[in-house]
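Next come the structures, one after another.
What follows is calculated from the coordinates using simple rules that are stated; it is not laboratory data. Predicted model, so just to flag it, every value in this text is computed and none were measured. Cβ atoms are built from the backbone, for glycine too; each structure is taken alone.
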Structure I
Amino acid sequence: MLVGVPKEIKDSEYRVGLVPSAVRELTTSGHHLLIETNAGLGAGLTDADYRSVGAEIVPDADQIYARSELIVKVKEPLAPERKKLKTGQVLFTYLHLAADPQQTADLMGSGVIAIAYETVTSAQGSLPLLTPMSEVAGRMAPHVGARCLEKGNGGRGVLLGGVPGVPPADVAILGGGVAGSHAALISAGMGATVTVIDRNP
């Protein structure tokens with residue numbers, strides 16, 4: 001199968017659809033991998049990293065979309081990318097369709113077979129492709145929140161863990177799922193007083 005990985009073009013997205021170790025596994029299984037040049041740079045991966053495991057580096061996303069049977073991305077395709085999709089092609093990425101009716105209409109109109117990472121379910125009912133991203137989001141949230149509380153960033157000048165003579169911040173987390181539990185873990189590790197509000201004990 002021809003598998004293509006374009007460079008992500010969504011603002012502030014630095015991840016890449018496949019890392020070299022995954023490319024090696026696929027090429028070893030007989031698949032041909034097309035990687036857009038510099039697709040991995042945001043994640044610290046070079047074209048040489050991909051070439052060394054058997055990928056073909058192509059100069060632009062147009063070749064990825066024109067030649068690939070399966071396109072592997074991280075984030076939903078933006079409007080210019082959706083115009084390049086073809087009937088029968090398979091797109092494997094996070095889609096979050098509920099928040100984007102235009103994307104849904106464009107994908108349906110393109111004839112592409114779109115598989116959303118966030119809907120892939122294991123036999124046990126878990127979401128194995130969504131869980132790791134929720135862990136990352138939960139672990140990052142307290143750091144982002146702490147930066148926003150800094151006076152220099154327009155906040156109230158609060159340190160999550162407090163300082164001698166000043167109590168730690170109170171952190172309330174809505175939802176104790178994967179993201180919420182990881183946010184609670186990191187917040188507590190930073191010294192904050194943490195309360196998790198959830199319906200599921």
Structure II
Amino acid sequence: MWNAPSLTSAQAREVDRVCAERFHLPVEWLMEAAGWELARHCRGQTTVLCGTGNNGGDGLAAARHLHRWGRLHAVACVDRNRLKGPAAGEAEVLERLGLSIENEPRLAGAEVILDALLGTGLSRPPEGTYAEWIRAANAAGVEIVSADLPSGLDADSGRAYDPCIRARVTVTLGFLKVGLQQGDGPAFAGHVEIADIGIPNEALP
């Protein structure tokens with residue numbers, strides 16, 4: 001593994017900006033790479049839980065690969081109608097493939113849950129549907145793989161809000177997030193894998 005840095009949420013946003021504005025690197029390319037990396041860590045029949053941001057888009061991209069490999073149990077999104085940009089594009093591809101993006105998490109029968117609900121922008125406890133789905137995932141008794149960081153974990157302080165996903169594996173995308181290494185992070189993130197999704201070294205601080 002290359003020498004991946006550990007970044008704050010603000011630094012992560014700056015990397016995204018530099019990739020888009022300086023290098024014209026499409027978000028879709030990074031999302032595709034993230035989806036493939038997430039999918040290959042889900043080694044059983046997987047239910048994918050997606051939020052409405054780019055973290056959810058990564059999960060939708062992963063769902064497409066899991067479908068190709070015969071390992072997709074179900075895919076659900078907190079609010080399909082709120083998806084936009086590349087994440088909405090990923091949802092459209094799934095629907096054109098004849099897959100249903102459900103509005104409730106179908107966990108019975110799943111061997112793995114892919115948590116793609118919330119990303120690095122979280123600064124308060126999850127509420128509403130997000131909180132319900134996090135609690136349901138934790139109660140399901142199966143392996144949870146988290147995209148980037150467990151939903152409910154503060155990317156900077158490592159504080160686990162209530163509720164917070166308890167992952168067995170966290171596939172952090174492009175670089176470590178400092179919250180995975182301090183506070184509650186190590187206890188909630190489980191085994192952390194750093195996924196190379198093609199971010200140029202020149203975009204890193």
Which of I, II yields 13 for relative contact order in percent (Cα under 8 Å, 6 or more apart), as computed?
-> I
Can you tell which of I, II yields 3.5 when distance in nm of label points 7 Å out along Cα→Cβ at positions 64 and 192 is derived from it?
-> I
Work out which structure the value 51, 22, 10 belongs to, where Cα extents along the principal axes in Å, for residues 120-167 alone was derived from one of I, II.
-> I
Identity of the structure behind 170 (criterion: volume of the Cα convex hull per residue in Å³, calculated), options I, II | I
Test item: distance in nm of label points 7 Å out along Cα→Cβ at positions 24 and 184 calculated as 4.4, pick one of I, II = II
To which of I, II does the computed value 2.4 (distance in nm of label points 7 Å out along Cα→Cβ at positions 56 and 80) belong?
-> I
Who wins on distance in nm of label points 7 Å out along Cα→Cβ at positions 16 and 176 among I, II, i.e. which is largest?
-> I
